[in-house]
Structure P
Amino acid sequence: MMKNRNHLLAAASLFMLTVALPATAQERSVRVIAEDLAVPAGEPGVNIYVRNKHPEGMTTFTADRTLVFVHGATYPASTSFDLQLDGISFMDDIAEHGFDVYAIDLPGYGKSSRPEQMSKPADANAPFETTADAVRHYGAVVDYVLKRRSLPKLDVMGWSWGTTIAAGYAAEQSDKVERLVLYAPVWIVHPEAEALGGEGKLGAYRSVTAEQARQRWLNGVPEVKKSGLIPQGWFDAWQQATWATDPAAGTQNPPSLRAPNGVIQDLREYWRSDKPTYDPAKIAAPTLMVQGEWDHDTPPYMSQTLFPLIVNAPWKRYVEIGEGTHTIMMERNRRQLFYVVESFLMEPVPGALSPH
């Protein structure tokens, strides 16, 4: 296994070195258009917030240049995938490369509808927005985009818990998926791993303070590397934007972000119990798995266990990025993540490449 892993990582490093450097902010000439949408979740009174970005003047939409992104267990997509740091967000960068790209906040997160359970004390209701719910809601957005752009399929991408959503959708709706990107994949959890959300009874949602978020972000990073990992001001920009999406965050002391506990329930019932929520053998789309070296939330053992199980993808790739955490998307090495994902999405089918 170690020999294969070393060979795999060497190939990944070679791939990364061949990627062209990006344009600077001054050199970028593509103007990106943004639109905010409310997509019905399929339940009375519940809407899913969706942000769309694409190059100005784009009139032709294709399956291989349309992408729908879904976030992880705690934080919405709108304040991470589309957070402008150093003048540009990950979403902006993908749009500038000619994509019609969408980011969604699932119900209970970010700018989407807040279910009734969130207006009551957490212990008054059971966990909500499970993975099954999220796959259904994600599918509603995918179907909306397919209809909107008159497309048969598109690219799907998930981050962290979002990888179980995107991969679960790809496994069950393979005819609608062009390519699949799994960023920081979740897979079976080692028994000795720390339990996210604790071990006690679960309420409808949990609350997270800024300090807890910072500690979780830096967990697993070597002490000598912590100060340089997140450029100055970036954590505060993300934290303030994210907590601002929760209307009740400021009413708690200290201010706390609420996040649905359906995912924590699933971690206990499935991922910590050796029961995946989807079958990776059903994935039939080209697949990229990308991982940060210092990812403590979804450590490399998860992605390295999952990768060999994706046996029916026409081609697949695994890339581990050095000196990055679970949240490399908003760290100093984030451009490496951008390059790897965008190159995969734009790459011709390998079988059609010249042997030279």
Structure Q
Amino acid sequence: MPVRMAVPKELVPGERRVALDPTMAERFTKLGVEILIERGAGSSAFFTDEAYQSCRLIGDTKTLYSDADVVLKVQAPTLEEVSLLKDGSTLLAILLPHINIEMVKLLRDKKITSFAMELIPRISRAQSMDILSSQAAISGYKVALLAANLASGFFPMMTTAAGTIRPSKVLVIGAGVAGLQAISTCRRLGAIVEAYDVRPAARQEIESLGAKMIDTGVNAASEGGYARELTVEEKQKQADMLAKHIASANAVITTASIPGRMAPRIITTKMVEGMKRGAVIVDLAAESGGNCELTKPGENIEHNGVIIAGPINIPSSFPVPASEMYAKNLFNFLSPMVENGKLNLDWENEVIIKSALTRDGKIVHETTNNLV
């Protein structure tokens, strides 16, 4: 009997993505997998039920979960959803275990084999499965547009009969996938762009996009392409240098984050109060606490004449490409382990091992296990 993969509707308010688009659903079907789609699951991403021609449509949520061997989701399931999962089944989603401890316990108790897709290791052979990178590319593009929209002036230089208007100066903090996309988008919009990253190796990528790298003398490069947490002395050294550049910027875009932890606080209230009136901060790290200490997730606020935006779930604002990219990540993760419609997880595979959260009634992700 072929493995049954189920795709339910996303329940988080405002979530418009779906875990499988029709194209990837059909590709799974060609591998012999039976795909179950809850009716309306793709509607927010503009995929009609009729588009899932190779799939079986299920109208009842409980039936969907009870029939599923594998469940594919975007957002972490609610406790009620976890209770509907078949004991011993497999779950793939963005699980964020550090803020969903009760969910993790329930997954463990139901002997669910769960994979937190955000834990995919950043190694060369796993790039095609890296949901953080695929979704961050979308976020970086969108925050640049948000900054331009909220700014009090033009991004590009404007030459008019009334005179020449100077271009805006934009500072992008964090040069990962999202930051680099923000840099390139701001440059295309005509802004003068500076960028900062605690990893000196980011300089080449920043400068290749036409931005100027700010050097604070702090090196926080770590394994896996991430930045390590800074010491107190390093944070102060970073803050002193960044404060000068923040004060002169018309727009600041922050993208600094550490997977599985709260976002590092980089912009203080004092720094905000030193900015120009009419300047804007767009904080991409709002959902994990924010890089600015004044950020309010999901809100735009004004402090001392500076607008501080804390957008959340940005990829969902572009649901079609976000869903297509996420679905391709899932396909690339699972398809090598599907043969004749059967799913055989390779527990010798580094990607599988490091992205696993729970298995056989145990929490196998060490950091999460320590939290529990």
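Quick check for you: by distance in nm of label points 7 Å out along Cα→Cβ at positions 37 and 253, which of P, Q is greatest? Could you put the intermediate results ahead of the total?
Values: P: 4.4; Q: 3.3.
Across P, Q, distance in nm of label points 7 Å out along Cα→Cβ at positions 37 and 253 peaks for P.
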Comparing structures P, Q by percent of Cα pairs over 39 Å apart, which one has the largest value?
Q
Supply the structure label, taken from P, Q, corresponding to FRET efficiency 1/(1 + (r/R0)^6) of positions 61 and 149 (r between Cβ atoms, R0 = 41 Å, to 0.05) with the calculated value 0.65.
Q
Work out the source of 16.6, 47 here, i.e. which of P, Q gives that when Rg and Dmax of the Cα atoms in Å, for residues 157-244 alone is computed.
P
Work out mean projected area of the Cα convex hull in nm², for residues 237-276 alone for each of structures P, Q, then name the structure with the largest result.
P
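Where a number appears in this text, it was derived from the coordinates with a stated rule and is not lab data. What you see is a predicted model, and the numbers here were worked out from it, not measured in a lab. Cβ atoms are built from the backbone, for glycine too; each structure is taken alone.
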